[in-house]
1. When log10 I(q)/I(0) by the Debye sum over Cα atoms at q = 0.08, 0.11, 0.14 Å⁻¹ is calculated, the result is -0.45, -0.88, -1.39; to which of the structures I, II does this value belong?
2. Have a look at I, II and say which one yields 3.1 for distance in nm of label points 7 Å out along Cα→Cβ at positions 190 and 230, as calculated.
3. Determine which structure produced the value -9500 for helix-only ellipticity at 222 nm (-39500 (n - 2.57) for each DSSP H run of 4 or more, over all residues; to 500), calculated from the coordinates; the candidates are I, II.
4. When relative contact order in percent (Cα under 8 Å, 6 or more apart) is calculated for each of the structures I, II, which structure yields the highest value?
Structure I
Amino acid sequence: MLFRPLRSIALLLAGLAVTLTALAADAQTATVRWAEDAKGGDARLVVQFAHAPGAIETRVTGRGVEVLLPDCTLGDAPLPEKIAAAREGTATRLKFDGPGAVIRAVTVAGASATIDVRVPAAAVAGATDYTVGVGDVLSVSVYGNPDLSGEFTVSPDGTIAVPLVGQLPVEGRTEAAIREDFAKRLAADYLVDPQVSVGVKTYQSQFIYVTGAVPHSSRVAIRSGLTLRGVLAEAGASLSPRGGLVLTRADGEVLTLDAAALDARTAPLPRDGDVLSVQESNFISIYGEVRRANRLALTPEMTLLQAIAMAEGLTEWANKKKIQILRKSGDGTEKLVVNLSAVERHEAPDPVLQPEDVIIVGRRTL
C-alpha cells in the first residue's frame, strides 16, 4: 500500500533533479579583461564565458558604460581595476566609469563577447585625478557580499563607516587608493581575494565657479572626467571660435584660454576653487520692434527665432520681411536681411547667430 506513494515521490524528485540540472546548465561563470590606451582613445572589454552566452545587454550612461550578463557569475580571477561588478538576481552587471565614453561595437563569437569602447582622454585622466572630499557620497561594492556594500557619505572627519573594518579614511584619496585600502583590510581578517569597487556617486565637496558672459553665475560640482568644456555646458554657456576664457586658480594662477585650447589634449582640468570667467564675446543684442529689447547670452546653436522668443516676441508693428542682422566681418560690418515670414513657413533657413551679432527689427510702414 505504501509503494505507490513512494514511487510518486521518487518520480517527483527525479523531475526536480532534471529541472535543477537544466538551471545549472543555463548559469555559467565568466572572466573579464579590460585594455585601454593610457592617453585616451580605443578601449576593449572582453568577457570570456564557459560556453556560448545568451543575449547580453549594453548601454551608455552619464557615468560611462554598463554591460548586463544574464544568468552569469564571475570566476575567481580578480576584476580589472577600471571595472566594477554587482549582482542583480541571477545576472551580473559590469560597470566602467568614464563620462563621455561611447560603445563603438559589440561582438559575440563563440564563448567570448567583446565590447569596443571609445574613451575620451579627459575621462582617463580625470578618473585617477579626482580626490574624494567631505560631503561626497561613495558607492562601495564587494562582489558576492551585499552586506558589505552600500552608499556612504564622507563625514566631516574625512572617513566613511563601512561594515567589518569600521572607519575608513577617504578624504584626499582617489577611488583607486580607497579601493586598494578597503580590499587589503578585508583580505587581512575576513575574506579571501575580495573583489571591491569604489566610485563617487554624488560629488558635493569640490566646485568650480562660472561667471562673466553666462546666463547666470553658477557653481559646478567637480567630478571624475569633467572638462572645462563640460563645465561650460552645465552652466548653460558656450564659447565661440573667437571667444575667450580666463581661468583663475585658487592659488592665484591666471590662465587665458580660447576655444582651441579647450579641445587640446593638454587642456587644463578644473580644480576645486577655480573661477572660470567667460569673456563678453558670447553676447548678442536685439533692438527695435520686440517686446523686450535686450542683450542676450549666446547659447550653442542659437537661432534668430530663438533670440526673438527670448525677447518675448515681436510687436504688432514689426516688419517681419526685413529683419537685419549686423555681424562683424574682418575690420567691417556685414548686414544680413532675413525674411522672418519665410523662415516661419520653412521656406528659408533660420540663421544661426554668432557672437556680437546685433539684430534690428524695423517698423513696418502703411
Structure II
Amino acid sequence: MIESAPLRKIVHVDMDAFYASVEQRDDIGLRGRPVVVAWKGKRSVVCAASYEARTFGVRSAMPAIAAERLCPEAIFVPPDFTRYKAVSLAVREIFQRHTDFIEPLSLDEAYLDVTENKTGLPTATRVAKMIRQEIREELHLTASAGVAPNKFLAKIASDWKKPDGLFVIQPHEVQDFLLPLPVGRIPGVGKVTEARMKEAGIKTVGDLYSLERSALEDLFGSYGARLYQLARGIDHNPVVPNRVSKSITKEDTFETDIPLADTAPVIRTLAEKVWTASRNNARAARTIVLKLKTKEFSSLTRSHTPAAPPSTCDEFTDIALSLCERVGLGPQQLYRLVGVGLSNFQAGEDIPSPLFEEQSVPPQMID
C-alpha cells in the first residue's frame, strides 16, 4: 500500500534566463539580442543564455567556444555575480511577503511552501500569480512558476510553460499528468540513467509506474524506491528554509572509458560549473575535491585544503587538476567518471589549519 503524501501547497519559482535577463534589463543595447553570459575562451562555460541565443542552440553549461560557433553574432558578457546576488535578494524579499518557508536552490530558483500564506490569498495559484506580478512590476524581470502538492511536481510544473509562464497541477490531476511524461522529465534523471532506463524498456513515467518496487530496486538500487514513489506523484520532502550547502559537486560520465590524462578538459569544464554554483554561497569553501570512478567501478577521491580558500576560478581549477598527480594508478588505468567539488564551507572565523587528505573518503555529492 502506497502512503499518501501530506497535503501541501508548494510553489517552485524559477527566474527566466536570470543572469542574461538582468544584463538585458540593465543595458538597453542588449535587449532583443543574443546574449551569452560567460567569459570568452577555451576554458570557459556558459553561465546563462538569453532566449534569443537559445534559438541557436546555446545552453547553460556548454563550452563558451561551442556557443560562439553556434551563434557567431552572440554578445558575450562576463558574469557579475555581485549584481545577480543583489537582484536575487530582492526576489527573495518578495517571497518573504508571502511565506517564511523558502528553500533557495540557487540565485534564480526556490521552493515556497504556501500551505498557509501571510497575505491571506485563498489559493496557491493566486500566491504564485501575485509573486510573478510583483517581480515583473518591481524588478522588471520575468519568472515562471509551478504550483503542485509537492516539490517534485512543482519543479516539473515550473518548466512547463517557460518563459514567463504559470502551470498548476491539482491533486486529482497528478496521474493523468505524470504517466505520459518521458522519464527524462523527472528531476535527477540524467542522460546516463535515462539511457539505462531505455535499455530496460522504460521510456515514460507510466512504464516506471507499471513496475514493482523490487524490480526498480534491482535495476537502480536504492534510487529505485525513490523512482517507485515519484512515478506515483509522491514526494514527502518538505520545504527546508535556510538549507546550508555542505558541498557542491559536478560530475560527468564518459561515453567511453578514458585515461586520466584525457580528463583534463572535462575537469576544467566541471570546475567552472562548480565555481559558478559556489558563488551563491556566502561562505567560503575550504576543500577542493576530485572524484574518479575507474573502468571497474571503483571510486576514489583526492582532496586538498589549502591555507586560504581559492579566490578565482583559475586557482580552483589548477588545484583540481593538480590532484590528478596524486591518483597513482598508472597511465594504463581507464576511467568512466570524473567529478570536481568544493566542500567544507565555513565562515572566516571557523577556518581550520591547512589539511591534505590522500585517503579515498567519498564526500557528500550535491548536483
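Bear in mind these aren't lab numbers, they're just calculated from the coordinates by the rules spelled out. The shown structure was predicted, so the numbers you read here are calculated from the model rather than taken from an experiment. Cβ atoms are built from the backbone, for glycine too; each structure is taken alone.
1. Structure II accounts for this read-out.
2. I
3. Comparing all candidates, it corresponds to II.
4. Once relative contact order in percent (Cα under 8 Å, 6 or more apart) is worked out for each structure, II has the highest.
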